[in-house]
Structure I
Amino acid sequence: MIDSFFTNDYFFFIILMVLTAFPVGFFAGLFGIGGGLITVPFLFFIFDSLNINQDYLMHLAVGTSFAIIIPTSLISVLTHKKHGSVDFSVIKNYAIFVIIGVLSGTMFAAILHTKSLLLFFTVIVYLLGAYLLNLRDKKNKLKTNFNLLPRVLLGFVSGFISATMGIGGAVMNVPILRYFGYPINKAIGSAAAIGSVISLFGAIGFLITGSYLKTDLPLSIGFINIPAFLIFIPITMVMARVGANTVQKIDKSKLQRFFGIFLYLVGTVFLYRFLTIWL
């Protein structure tokens with residue numbers, strides 16, 4: 001199986017990885033996402049074409065996505081911080097429940113078939129996109145000290161879903177932070193900070209579960225593929241900074257609509273994958 005990594009086809013896929021890394025990094029900074037919504041489907045098809053064990057294709061794509069998101073999200077957070085668009089108190093009040101959700105989600109994903117999760121996630125993404133497209137910019141007061149129960153439930157759910165899908169969690173946390181009164185640019189910057197926490201613990205979880213299951217995947221540690229990680233990292237780190245700087249120049253209401261439309265597109269891609277691959 002390892003020999004298949006050194007064929008002409010593999011070098012073709014390296015080129016595709018490089019080309020995909022540019023929009024992944026840009027959207028990571030622009031929307032506060034880690035790029036997992038783009039990276040996971042792409043990596044899935046690459047690994048599938050390389051005849052990797054079908055039982056662990058999605059796991060490998062998700063775990064590798066988390067590893068890629070770690071430095072990308074950190075660059076995004078630092079850039080948003082320069083513009084005053086990150087509320088680090090969110091991490092203090094909210095992240096512990098997200099981490100619990102992430103660790104639970106990684107263990108759950110290790111034993112679960114992804115068919116039902118893809119369909120469920122598609123529905124969630126469509127709902128969140130509709131929410132943002134219909135949300136009016138009310139003069140809400142910022143509710144940074146929201147009650148314990150919403151923090152526990154929303155934090156756990158966003159962490160759990162993010163862990164099972166290999167994403168940084170912005171698709172969940174940007175709408176959540178908007179609901180609690182954050183302006184769109186600060187919601188994106190703060191969601192990027194939460195995403196860095198999600199990606200770190202998600203990568204650790206998939207590394208451990210992949211190693212424990214002794215999957216023997218080529219050129220991988222646990223569920224993290226090393227070549228994909230090394231190719232994506234330098235490009236996405238640069239493009240994340242470009243995206244995070246761009247977000248400061250876009251009208252906030254337009255940015256919110258762009259994000260809503262982006263979620264609809266992502267939902268459509270996941271629905272297509274569900275219908276064509278698993279039905």
Structure II
Amino acid sequence: MKKKNILLYFTDQQRADTCGCYGQELPITPVLDQLAAEGTRFDLAFTPQPVCGPCRAMFQTGKWATDIGCFRNNIMLPANVKPLGAYMEEAGYETAYVGKWHLASDGELEKKPTIDHTVTAIPRELRGGYTGSADEIDCHEEHSDEEGKPAPIWKAALRHTLEIFVFIFVFSLVFGLIVEGVGEDVFADALGRMGFFQPVVAALVGLIPNCAASVLLTQLYVEGALRFSSLVAGLCTGAGVGLAVLWRANPSWKQNLFITGLTWAAGAAVGVGIQIVVAIFG
């Protein structure tokens with residue numbers, strides 16, 4: 001039997017009356033309200049420790065803060081205590097913890113920690129048994145070495161730049177070959193036969209993640225093969241290489257498709273609107 005995914009989500013310093021399911025009249029927590037309606041909602045909640053660090057330590061170990069020594073902030077989670085992440089790993093789960101941790105630093109109260117990982121990458125051995133790769137969730141892992149120690153920021157920047165550069169170069173090369181192979185006259189003739197729907201098609205051309213698309217549309221407009229409304233529609237959707245980066249870096253294809261479709265619809269609507277205004281008042 002396949003194990004069910006477990007997502008444990010908890011907030012810091014949030015009062016109950018900030019949620020609609022607990023009486024908040026403003027619609028600011030629709031997802032939490034849906035979870036409360038479809039699942040189990042508790043009316044009473046108690047915390048054995050009001051301070052964030054000790055509370056997290058107790059949550060991760062199931063032990064009192066005084067038993068494990070984490071009775072205030074800036075106290076590291078003891079290495080001899082088996083945390084929740086380790087139990088989940090033994091049960092066959094792939095685990096990861098994302099967000100504020102506060103259990104990897106050590107030092108005196110109200111002083112700079114002697115071991116400080118509040119704003120730096122946390123070494124793997126101090127992650128409370130969670131071994132999941134953070135690069136599946138954010139770029140935290142990409143800015144640390146194999147031991148979880150901070151890596152020079154220029155390495156991550158260079159890696160990101162090279163990955164995007166290669167993707168954009170290949171895409172631009174393919175688009176350039178298509179334009180040169182087909183010829184601008186063919187594009188001009190095809191767009192000229194679109195009639196009322198020319199702005200809609202021009203908006204699609206503008207979506208091509210390459211600056212050459214906007215240059216092509218502008219040249220066709222200057223040569224008289226493209227109407228002003230169509231030029232505006234194409235330039236409105238001309239996101240440059242932004243869309244290419246979006247589809248390359250964002251793993252959610254549904255989100256990418258929605259953003260791309262919304263961009264096209266907005267540009268097409270503007271172009272058609274201008275065309276209607278010109279037809280009425282021109």
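What follows is calculated from the coordinates using simple rules that are stated; it is not laboratory data. The shown structure was predicted, so the numbers you read here are calculated from the model rather than taken from an experiment. Cβ atoms are built from the backbone, for glycine too; each structure is taken alone.
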At a computed 1, 6, 14, 18, 20, 18, 11, 6, 3, 1, 0, 0 (P(r) over Cα pairs in 5 Å bins from 0, in percent), which of I, II: I
For 59, 38, 19 (Cα extents along the principal axes in Å, for residues 72-175 alone, calculated) the corresponding structure among I, II: II
Parent structure of the calculated result -15000, given that helix-only ellipticity at 222 nm (-39500 (n - 2.57) for each DSSP H run of 4 or more, over all residues; to 500) is the read-out and I, II the choices: II
Which of I, II leads on distance in nm of label points 7 Å out along Cα→Cβ at positions 48 and 80, largest value: I
Entry that produces 21.8 once mean count of other Cβ atoms within 10 Å over residues 40-47 is calculated, selected from I, II: I
Which of I, II leads on relative contact order in percent (Cα under 8 Å, 6 or more apart), largest value: I
For FRET efficiency 1/(1 + (r/R0)^6) of positions 104 and 192 (r between Cβ atoms, R0 = 25 Å, to 0.05) computed as 0.65, the structure of I, II it came from: I
Among I, II, structure where FRET efficiency 1/(1 + (r/R0)^6) of positions 16 and 208 (r between Cβ atoms, R0 = 25 Å, to 0.05) as derived comes to 0.30: I
